[in-house]
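Novice: Following this line, the structures themselves.
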Structure P
Amino acid sequence: MTKVILFDLDGTLLPMDTDAFVKGYLKHLAPKVASIIAPEHFLKCLWAGTEAMMRNIEAEKTNEHVFEETFLELTKLKKEDIWPTLDDFYTNVFPTLSHLCSPTPLARQVVEEAVKQGYRIAVATNPVFPKAAIYERLRWAGIEDMPFEVVTFYENSSFTKPHAQYYQEICDRLEVEPSECLMVGNDKQEDMAASQIGMKTFLVEGYIIDRGEPSYPINEQGTLEQFYVSLMKRQGLFEK
């Protein structure tokens, strides 16, 4: 029986074209560090740090640690040389980028209905961003005050999607079995990979991301509105 609903954020509860969002985000970020490091080199090192996080499966290292280690080694900078500028960006500039997505009131309705029906809830967004950026996007989605028991970000996570360890880490923190969880997301590889450890899955249509392979089982799929109706009427995956 499902006890916990794990929600992806980007493209799921927060409708957006992820590629367009990332391009817009980097367009604003790169100039902020221009006085410290050439923007082109900065972006190259930023992507290398991100790729290192995506590869990492060392449980003793957080994603934050992996990113810092890779990024600082490549840039030849000290943390104090650039981190205050990055922190300032996430505090003062990132909050102005909500125009890069299309928030819907349906996100809050879905989460409120899940809570009303007694489900435990968590945000399982790929933890390659700092906490400040994740919580800002929760604010854009209108759900920052909801009682999520876990929200994954790069400071508190040691793995990323689509690694099975990422989903197992969430289960361990919630003290539940994977079979007691439902993963809701729009990415056929990163989100549906939750099925590897026995989670049920719901693919949200609208901004589906599909790289072709690998292919994972999908229990149900539909729009966020269809998910809401099924949840509200206790149909399909929500039949008691």
Structure Q
Amino acid sequence: MAKAKFVLFGDSITQQSFLPAGGWGAALADRYARKADIILRGLSGYNSRWALFLLDRIFPTAALNPPVLVTVFFGANDAALPDRKSKAQHVPLSEYKENLQRIVSHLKGLSPSTRVVLITPPPIDVRGRQAYARYLRRATYGDSAEELPERTNEAAGEYAQACKAAAKEAEVPIIDLYSIFQQNPNWQELYLCDGLHLTAEGNTVVFEELVKILNSIGLAEENLPLDFPLYSDVDPLDPEKICRP
């Protein structure tokens, strides 16, 4: 029997989920060691529109071993303001919701056992984004660099609501990261390293919330079989038995 596959599909926040300092994808791989293969498909800078073009490449419908879980974590780039530096990443709100629905529909069509979890974009700390932009731009353009934020927390909130609506209509679980983070009064410094991407603490929140959902949908770590017997169960006189059905 093939080992379960969990695919993490998203933008840079997913791509960075295997960073050494407490990435949520790395924590998931550790939790599910020998129980599931954690496959990273995070694409820095991508939005939901561009993700649609990759569905058949990353998730072919004829796959013999489709994933049992896919996390879908887009929206932070879609919510970039259309008149600022990151305007190429912007996707209108209504299209973003429709894109998520199309992604979920494709993933559900892979197999009756494939489960999908949506994750909202995180809140935006505008001061953190401005400080990060100031650092980058002054290094390149000097003190006259523009410091207007390319994202706002208000816009991120609208996209988070659209993500929640898409999850409700598709009847899939969701991690409302936008709301969860802001329950902590110090969320800006605690969970975000540059006003957008996650600190180790922010990664921990994603991991813990995802584990709660996995436990609730029958994918708890203890419910999945080991890929091979424990070493204590290996017959030293006939170790080849570990490879027999």
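Taken together, the values in this text are just the output of simple stated rules run on the coordinates, not laboratory data. This one's a predicted model, so the numbers in the text were calculated from it and none came from an experiment. Cβ atoms are built from the backbone, for glycine too; each structure is taken alone.
Novice: Which one of P, Q has FRET efficiency 1/(1 + (r/R0)^6) of positions 67 and 227 (r between Cβ atoms, R0 = 25 Å, to 0.05), as calculated from the coordinates, equal to 0.15?
Specialist: For FRET efficiency 1/(1 + (r/R0)^6) of positions 67 and 227 (r between Cβ atoms, R0 = 25 Å, to 0.05), the value 0.15 is produced by structure P.
Novice: For percent of Cα pairs over 28 Å apart, find whichever of P, Q sits highest and give me its label.
Specialist: Ranking P, Q on percent of Cα pairs over 28 Å apart, first place is Q.
Novice: Can I ask one more? Figure out for me which of the structures P, Q the number 25 belongs to, where relative contact order in percent (Cα under 8 Å, 6 or more apart) was derived from the coordinates.
Specialist: P
Novice: Next question, about the same structure. Computing FRET efficiency 1/(1 + (r/R0)^6) of positions 75 and 219 (r between Cβ atoms, R0 = 35 Å, to 0.05) for each of P, Q, which one ends up highest?
Specialist: Q
Novice: Can you tell which of P, Q yields 0.3 when distance in nm of label points 7 Å out along Cα→Cβ at positions 131 and 155 is derived from it?
Specialist: Structure of origin is P.
Novice: Here is a further query. Looking at structures P, Q, which one was distance in nm of label points 7 Å out along Cα→Cβ at positions 35 and 115 calculated from, given that it came out as 1.1?
Specialist: Among P, Q, the structure yielding 1.1 for distance in nm of label points 7 Å out along Cα→Cβ at positions 35 and 115 is Q.
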